1. Could you tell me which structure in I, II was used to calculate Rg and Dmax of the Cα atoms in Å, for residues 35-90 alone as 13.7, 45?
2. Suppose you compute helix-only ellipticity at 222 nm (-39500 (n - 2.57) for each DSSP H run of 4 or more, over all residues; to 500) for every structure in I, II: which one lands on -14000?
3. Matching task: 2.5 is the computed value of distance in nm of label points 7 Å out along Cα→Cβ at positions 43 and 75. Pick the structure from I, II.
4. 15.3, 50 is what came out when Rg and Dmax of the Cα atoms in Å was calculated for one structure; which of I, II is it?
5. Check the numbers for relative contact order in percent (Cα under 8 Å, 6 or more apart) across I, II and tell me which is largest.
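Values in this text are rule-based calculations from the coordinates and carry no lab data. None of these values were measured; they are calculated from a predicted model. Cβ atoms are built from the backbone, for glycine too; each structure is taken alone.
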Structure I
Amino acid sequence: MYFSTKNKSLNNIDIMYKDKKVTAVDSIKFLGLTLDNSLSWKRYIEAITHKLSASTFAMRVVQPLLSLDSLKLIYYSYFHSILSYGIIFWGNTPYSNVIFKMLKKLSELWLE
């Protein structure tokens with residue numbers, strides 16, 4: 001993977017390893033984090049948005065049936081574990097606002 005800025009992309013760079021050309025990719029998954037060539041974290045946030053949306057739906061479905069302590073247990077095991085993984089890397093990007101809005105809506109669920 002070649003890293004570049006959003007405005008400049010690197011073309012025509014050939015990297016050889018053991019007499020084979022290494023192919024360039026736009027994104028790669030490394031330790032569960034999807035890195036793209038501009039390090040914008042957009043693809044990773046899109047991926048976890050789907051997971052967090054599914055966990056939010058599951059919590060809304062079971063919310064009338066469970067106590068607040070049980071809901072917190074589900075939150076920490078399902079939502080928070082996805083949210084907190086790698087947040088030190090992607091938490092300050094402009095794309096992360098979508099995730100934090102989901103978190104705010106989920107916290108409003110507990111206040112009902």
Structure II
Amino acid sequence: MLQLVKKHLEPGGVFIFTTPNLTGYGARMMKEQWLGYREDHVSLKGYDDWVALLKETGFTPVYCGSTFFSGIPWFNRFPLGIVNWGLLFLFGSWKWRSGESFVGLFKKDSLQQ
């Protein structure tokens with residue numbers, strides 16, 4: 001998938017990438033019950049693994065962060081849900097490694113064709 005993205009972007013082009021974060025608090029706390037374990041999630045990795053893979057593929061990170069606590073059921077119920085969803089609504093993601101989903105903005109290296 002990353003090779004196809006790279007093929008279709010002009011040098012210096014950017015794309016946004018988001019995927020479940022295997023090293024987030026939700027995955028670590030909920031273990032097998034974590035909501036990120038689904039059939040359609042075929043390549044689960046942690047924050048640092050995604051950044052390294054994208055760099056190896058020829059992308060430069062512009063922004064990397066993660067979302068908040070949606071994978072932990074208590075944070076989806078009142079009253080904690082208000083805090084979690086409020087943070088998600090206000091910020092989208094935060095520059096930290098331990099949230100539910102990895103979020104990255106990457107640029108295709110200018111020298112790449």
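1. Checking each candidate, the match is I.
2. This figure was derived from I.
3. It must be structure II, since only it matches.
4. Derived from II, not from the others.
5. II
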